[in-house]
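Given below, in the form of structure tokens, are the structures.
Derivation of every value follows stated rules applied to the coordinates shown; laboratory data play no part. Since the structure is predicted, the reported quantities are computational estimates derived from the model, not experimental observations. Cβ atoms are built from the backbone, for glycine too; each structure is taken alone.
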Structure 1
Amino acid sequence: MPRTHEVTNQVPPPYGHDVAADPALLAAVRQHGADWAEPELHELGTLAGSEQAAEWGRLANEHRPVLRTHDRYGHRIDEVEFHPYWHELMRTAVAHGLHAAPWQQQRPGAHIARAAKFFVWSQVEAGHTCPISMTYASVPALRTTPELAGWLEPLLASTVYDFGLREPHGKRGLIAGMSMTEKQGGSDVRTNTTTAVPAADGGYRLTGHKWFTSAPMSDVFLTLAQAPGGLSCFLLPRVLPDGSRNRIELQRLKDKLGNHSNASAEIEYDGAMGWLVGEEGRGVPTIIEMVNMTRLDCTLGGAAGMRAALLQAVHHATHRRAFGAALIDQPLMRNVLADLAVESEAATAVALRLAAATDRAAAGDEDEALLRRLALPVAKYWVCKRGPAHAAEAMECLGGNGYVEESGMPRLYREAPLVSIWEGSGNVAALDALRAMTRSPASVDAFFTEVGRAAGADHRLDAATAALRKELTDPAGIEYRTRRIAESMALLLQGSLLVRHGHPAVADAFCASRLGGDHGGAFGTLPPGVDTAAILDRARMVAA
């Protein structure tokens, strides 16, 4: 009797590769002076490409965090339970310094190395990078208050992941969170109603409701509240110095589209104890230091998601046959895959360039700080905006197999919109870029200086630069046009980086399609003459 079930024409499992063997990533790491970190980067990349790490990410997502508000006896405990593999993901990230470790390192390139490792490890599972990112971002804000930073920063930068509800001084390492959003305002934090009343002991008592607080199991939080002097920033620990629980109550966990491994909660401050960070009335300028860092990680996360989706799509097309040939050998599929690869490399280049600007700005380079001020919201806007379309196209490369949860592509697809919304949606990011241009005209000069380093190398890039300069001279209706301006600026910066430092085939395809206008509205509409073979050779999984 003939067998009815034989498995043929299925691709091998996508394991056993080095995620860090990414030509665009390695080129940026070397270009920006962090090549000393390559051995550790490949060590982390080998783990990230392993079946073990894939299982950590899968199961941490499938077994979502669970809120326990009370214990069996009725005592309020406000705990979140995680799958054990969540802690493995966190432990690995902290051990490799993906959190605040660079702030304690004096070595040039520390923030670039950290960004590269963040890019690699977040491809395993993006959800756990939220608390990692917030811990990284908390340090610049805390440094506005040296007495707080003095004891907190070494613990935040520790490479020991010490999970558990204990007084911060007694822990070997800390994780930080951020709590700004309220239900009536969202990004409009100046409408926040949470109050902070000065206490006799020098602290403040906070009362109010926060609508969206991710990683509520963090050890300390930076939060905004209305003090007598205006909207101010405060540090709140979950456990007070006397060992008692702070009055921070978890109301419920959000049921999100994606980002399932990461807990996001509504929380209530019921006279919670906090300490002022910065000055009263300066809450937004204080915490914006934190927001800028998390926006960098949104850009890195968006680029990492593209790379992960691209690898899956190319791997599938390499091993899957249809209509008598491997998918990757069929011209239209090659066009699609090459287009996805170009988008991925452009996102990687700009994300690592901003990490380099962060590194140099932290060392006192004012020109790099000016570039970062404008280029960061521009890149955050565009890279994160492109992510969902990129994920959808990559998923389609797998056909029906890609729509099935087991492929992992639905998880990437659900995750993709998050970084576009988080830390300011598209409009907020674009308007922040406009604010930078208006309040800091020198940032515009820094931007065109950076783009101008590729002047004369590609006529399409030169023409697009001239067109943007002309558009910026017309102030009429500029807020209405801000998204278009932000998009143009992002494409110019990406094009300049690729022309100067990228692979020639990638740079040519990018300039022809994104700047030269020889491109349709969908992925897979690259013009004839593009060297798809050279582009796709850079997008294959490399054995560890």
Structure 2
Amino acid sequence: MAHEPGPHTLDAEAVRTWSSLALAALGRAREDIDAINVYPVADADTGTNLYLTAESADRALTEAFAALPAHVTDGTAGTPSLSEAVRAYAHGALIGARGNSGTILAQLLRGVADVLGAEPAGRDAGPLLASALTRAAEEAYEAVAHPVEGTMLTVAGAAARAAAAAGAAAATAADVARAAYEGARAALAETPGQLAALGRAGVVDAGGCGLVAVLGALWQALSGQEPEAEPARGGAVPGPRDDRPCAEELGGPAYEVVYLLEAGEEAVGELRATLDGLGDSLVVVGGDGLWNVHVHVDDPGAAVEAGVVAGRPYRIRITHFGDERRLARAPRVQRAVVAVVQGEGLAGLCGEAGATAVLARPGEPPAVPVLLDAIRRAHAREVVLLPGAADLRAAAAAAAEQARADGVRVAVIPTRSAVQGLAALAVHDPDGSFDEDVVAMTAAAGATRYGELAVAERQSFTSAGICQAGDVLGLIDGDVAVIGAGLPETAEAVLARMLGSGGELVTLVLGPEVPDALAARLEAYVQHGHLAVDTVTYRGGRYSAPLLIGVE
């Protein structure tokens, strides 16, 4: 091990260093951890889930530092307190937790924050950190409906016991972190003998392997000493992988359901009982009204409905394990398209065109981790990303930059509407060169003017005048151009303006409540005034705007 001087103070800067080092360590180990993921489901994503969870936590911590006002004297940014830093770190992990392992990591960090964020200043850092790691393990065990030994929980428990012994001896925070790290390493090596699935495959627990990396980063942050690289497989020789679909392995459920939930403590207790009866691998973490729910079930609709009964579920992710396994075994394709759309029907259209669709619900634009996950799931060497909205361009650019660090070539085409994305998909040539394909798709999107009809929620000033609640707003290229009383008349006025500068094709995307008669009326309107213009109509489906219009 390298020995270099480093920080020993348990403060906000140490937490920031820990976060950065943990993210880097999980990034290096991600593929190796994915490869040994055999429990509870061999879906080869534990390393990725841990990395994405740590990435969300690191981003929240960075934002906490950036949000502080600069010092008056020298203009440098302020520094949060230890309490503020650990709470931001834990909250970021909670809202971005992915999979079983990521959810448990989020609860471990919450346990650390519950102690470090509540203790008064002045307590010795070593015993304080030992208490935090002990609480972390306790809360993680409590969050899992049916704890199993030989897993990440076992590794966390061993780390906590080792930390407690060091803390009782009045060790420094760095000494406690080292004890926790070494205790976790020893426990990880024993996991193949504790869990039959690991023993058969000849591997250590994947989640535990990730936790060792996180604890190694904690020790490094507090001591400046770099841990040795951890071999993800330990000393074991991996056995053959089972090619059966995951739902057939040990009779396990077919789906993973994950969502964030706003609900009270009592409602969450009832939710746990309901979900425990529906499936397995149940983990519910969080508190103070915000929870991250993870469960494996055969009926994903029932799992989501249980969340609706308990409170307000959102950021819902449903994954079929067979699809995950096939993706893990499949070779990478050369090129893929990832499109963000608002509307289930539009998502289906993109899927039919060969694109990976990311569904954006009103008021819930997909964050960077969601876009990055979609790029990774596209499983391609080259990816064209269509953000579909002006306010998603920054998130798309950030996701693309992170994907490039994974070796994926990514181009972001700045589409500002779903109809521009459809135009780009129409000219997509997966067999041509990447650069030529991107240029053609960009040109097609740029040549498509876009309109949208929406209903005003309140009185407000617009570029077309003052609107009242209930007025129909006709937007062209993002600006309000028409204020009308009815959908048909406003749509015709928008079409008249858009076609006034020419066009060859009109695309209409109807929302879920819009009758087919409106499409027929608008098609007749276009044909009557513009004989050379063709019209195509699609259904946007649930979550789509009342009407989208594209003219190209």
Structure 3
Amino acid sequence: MRILIVFLFVFNVVFAQEKYPKDYFRSPLDIPLAIAGSFGELRPNHFHSGIDFRTQKKEGFPVYATADGFVSRIKISTGGYGKSIYIDHPNGFTTVYGHLQRAVPAIQNILNAEHYSKKSYEIEIFPKPNEILVKKGDLIAYSGNTGNSGGPHLHFEIRDTKSEKIINPLFFGYDSSYIDTKAPQISEILVYPLSYGAQVNGSPNPVAISLSLQKDGTYLSSKISARGKIGFGINAYDISENNYGKNGVFKLNACLNGMPYYNYEFDSFSFDETKYINDFIDYPRYKFQNQRFQKLFVGNMYANNIIKNTKNNGVIDISSNFTMNYKIVLQDFHGNETIVNIPISYDNLPSRDASEALKTAYFLKARNENNYVKEGISVFIPANTFYEDFYLKFDVKNNELLLHDDSVAVSEYMTITFDVSKMVASDKEKMFIANLDGLKNEYNTTLKNDSLFTIKTKKLGKFFLSKDTIAPLVLKPNFIDGANLDKQQTLKVSITDDLSGIASYNAYLNGKWILMEYESKLKRLTHYLSDSVYINGNNKFLIIVKDNLGNSTTFESNFNKTK
């Protein structure tokens, strides 16, 4: 069996090297590459789909085309990757460059034309194959911090152009761009009782186990006494030289008495699979303790491009006096390993009382469609919205819906409908279905007709009708009304709305629409004066901001420009 496992490992490595060329792509940056986020790293509600390269906490580093090709897509968004460029290459792969500050003039001019044509900051274009050609090493953009970025860096992806599956860039030779001699690190291991009457060390609840370092560099856990069905979870991360961050673990193999039992590897996955992140981890522990434990067992649905194989879904049945050994091997892309051996013995002693799981009148079967109706409020839950069966908390009181709580992960959109047929039309105009987010009312896009309000949501908790009659605010202009701006290159204002959120904004200079870039982290709009045709003398600036319920604010000012 050991010879077979070694053969399969060597075969997979050779196959990957042949499938993914090592010397085709160059670095997208000319600074030393340092990884801030690894491929497949566990993020809120998704697996990380690329590599984040550090840019020394600064913006503005040149970003280069990694190979010959053509720009196939450019997307400008306030969230996500912010400003991003996609390049299709003749070898069948697409590279993606995200969180950019700006494109080079040849590309930026095309974008500006689209911004002004659509009168929108958020745009997406798909240039023709012969429209924007690039050569390997061509400057295409500058690194930035746009979109959902926690700091300046370059997000870099490689995709299969045809299938759009995302592939770990390290397979293409980027592993040789930095040194890594450090093995993955383990923070903690948990053992979960998974069946009725199951116990671990006399407890029906998850139990943390202690580890001791052995002379050969492996770890040995304290002995586990258990009965019934159990599973393991691990909180681990990877490190490398000159990298102060904690990255995701590339590969994990688990064996029971030498037999493969559970395996995952972050080599490639599809975007459809990223929603399974909340079943890959212990979701309640993440929500309430902010700890990401990777479960080494699976339920009905899982990302099978990541989790390669399991035996008995990774669940271990302890039902005899045989002593077992559970072995976990963590591995990074450079082959550094951390090994843990966990001895397990059967224990038939009485366990401590388990806290009774809350039972309600609504037992939800995850594989079925479910529909709940009470007092004019209905909830439709498609099949496979949840990862496992459970007792759902559902109730309606005083026209408020209580739909469980956020300890349960949601995979698909549910439909919530309120009957508003008895309400006065004028009352409904500024009304929407809200949910309670902590102590704050949170807006949901609400589809309305005369009798029904409807939302699609992946949220759980309390839902109710709320109103928004307060207009957005326009704040902190970077100029004084009537000032001379000869030495100023930008116009900046901040916009905010405390309830339903900003739906649109439009700015005008001397009656002409102008482009203002939105920085969501700062809630700030910026217009570059070089983009517009302003006049010598007095210039009139106007901006109209609307929220999602149609409340509107108009801000007017003027400035002088003589050169």
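Where is Kirkwood radius over Cα pairs in Å largest, in which of 1, 2, 3? The partial results should precede the final answer.
Values: 1: 24.0; 2: 25.5; 3: 27.2.
If we compare Kirkwood radius over Cα pairs in Å over 1, 2, 3, the biggest value is for 3.
For distance in nm of label points 7 Å out along Cα→Cβ at positions 208 and 440, the calculated result is 2.6, so let me know which of 1, 2, 3 that is. Numbers along the way, then the final one.
Working: 1: 2.6; 2: 5.3; 3: 3.1.
Derived from the structure labelled 1.
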